[in-house]
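Asker: In the part that follows, the structures are each spelled out as structure tokens.
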Structure 1
């Protein structure tokens, strides 16, 4: 992976995205494919770019598409909604108790259907724990016994996520090609038969989606079907920034390119000699401005309470 451009913008819309893509062409040439999550802020810009450059195709990141499919399948599922309410309430009840280590994982505020798997795994483990718990642990059974009612649907959700993981891993490993949908269908036939009709329908929809992406490939061509590489870099960036990531970008944003660079002592030495601190501070001032914390300090510094 090689960063092409790192430039924060005050707003992200189709015009800005199109402009930045055109600027990138000067550095890399016209791309064969652009993989994205089809977010409204960038999709129109990518479409416009592809219209201007017929050799470029737009690919829908498989993980984000799957999250959208799961949302369609589950958002009106009353049992799933009840389970979500139960897990959220239980999380609050168990905090700062002797059972705090058994609290369910929190869901993301955004793209929450991309991490449902963690809660399902948690429910699985709790049910196994209940099945093998001694009678004297009454508190555990009192708090978690209501989970027994969800046992049948948890089994269905586990199967659902097995379907999802097969597709994600298959496309991440093999990429997209003209015959990838056929290969994936044959791979599914080698797996255990799906027990639930809803999951068989989901599998059918996923295969249809992969087929719709694969038709964009040329003969003997392999294109990426997932943006997980760059998503992984963003995750590492958030980990590096820690609590600062909750208040907008900081100068640590410049660590992004370094994360994927091939570094050695000579390269680091050259970078330190060619890029003084003054240059970094000027870049921060030009592209980032004051951080949220700095603006907060400034806002309150002139209004001290007497």
Structure 2
């Protein structure tokens, strides 16, 4: 049993490394195609890195490798990751940061389109997909994602809007130095990125379940087994037949709602399940750790 568990853990780690390596390749390709072609800023540590590169190149005539600047900028976020989030999570994130930088420096630039609006939208979608892949396997692309995850862990809320405020400062500086057109198009890029992340990555979003069922104990046990969340059984009455009904009430992570509702229907095919989006939860709420 122990050897089987160890083998499963190793396979999981191999899958995570392959996934984040692919995400790193996507990010590097995005930088060398859409971002460089449109002269956009992707936001976060990557955006700050590109901004510093542009300042050094245009004002001082000094080309600086992407990897060096990006690694230095991520030093403090990586420290936050090691201290407050998790060691495996942070080590995998360090691999993303390093591999993305190296691939960005060695891969050639390629122009797909010169249309700045297409670049902003599809570059943002590609960037959001790459970041989401990292987040879904418990890693991150670095920079402001560390801050957002740290706040989400502490407060139990979805804090991935935080990078938008940090990016606003970066874009303001870019607008003042290089013109507002590129800064405004970069906002479109970042909005598309954030929209993809919020759609694909829902760990820090909550959902409320109301389940009308005759098999309350089995349903409660299954909710706890799958999500480690408890449930409350409410007394109810059917308005049509005026018979006594039981309602299971529980708040879970949105990323687990599909799996749990499917399990509930397997236990009780006649169960009535209502899934509601939860704005915020106060009190004790179990959050699955990153490592």
Structure 3
């Protein structure tokens, strides 16, 4: 956040209102975009990628049975799930999993029978049972068990990702106007929850003589990228209906680069078990941004 405050001060310098695409293009630009798209595919189709996500189980404090068997308090639906995985004792901050005898569970390749779970996005902290992996996440003041399965039909039936052709004209230079320090924006997610996100400024760019504005967000206090949620004239047609996501480097000299060739679908395009934030009203545009990832229904 301190790094961003510094660039915000520079952002207040008066610059041209035009956001013409006259910024230098890296010699290997197309190769960079192609590499980004390869990494993006891995993000979706990896064993713990979004397409393998089969469960998001909200937890309450107490002791819960976990498994695929009917009557389990936490009912697992993935094809790799055992009938009885064990019991999960949940507190306000963590949970302890006691594994059913005969079920082999591993963490960091070590067999475990009694393991504490804390909210974490690090794969080394996941518990793995056969083709299934699970971890604890926090959303606001709630805990949930997140579960992946390499045999999930949402993964095995996914033929790959589709993208629009790379178009250098959609690598746009925008003016960045900083908001007052500490400003936040309430963002609605698909769980119908309002979440406060840091809103450091707005990116203003011009296409065909018309000016457009996108409010920038930060996903964490120490974020090193701006996060944009947007809907445009392609949403619900060739691209995902709820909108797309775009990340960009932090602003420099009052400017930010918006590379729409890297615009991507939210996780909800691949699974019903993600907590995707949705674009704020100000980031809904009539402009058709014919660049980036195409819709891929799961």
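All of the numbers you see were taken from the coordinates with simple rules; none came from a lab. Values in this document were obtained by computation on a predicted structure and should not be read as measured data. Cβ atoms are built from the backbone, for glycine too; each structure is taken alone.
Asker: Suppose Rg/Rh (Cα atoms, Kirkwood Rh), for residues 67-138 alone works out to 1.02; of 1, 2, 3, which structure was it derived from?
Answerer: 1
Asker: Quick one: FRET efficiency 1/(1 + (r/R0)^6) of positions 59 and 131 (r between Cβ atoms, R0 = 30 Å, to 0.05) came out at 0.10 when computed from one of 1, 2, 3, so which one is it?
Answerer: 1
Asker: Supply the structure label, taken from 1, 2, 3, corresponding to mean count of other Cβ atoms within 10 Å over residues 35-42 with the calculated value 12.9.
Answerer: 3
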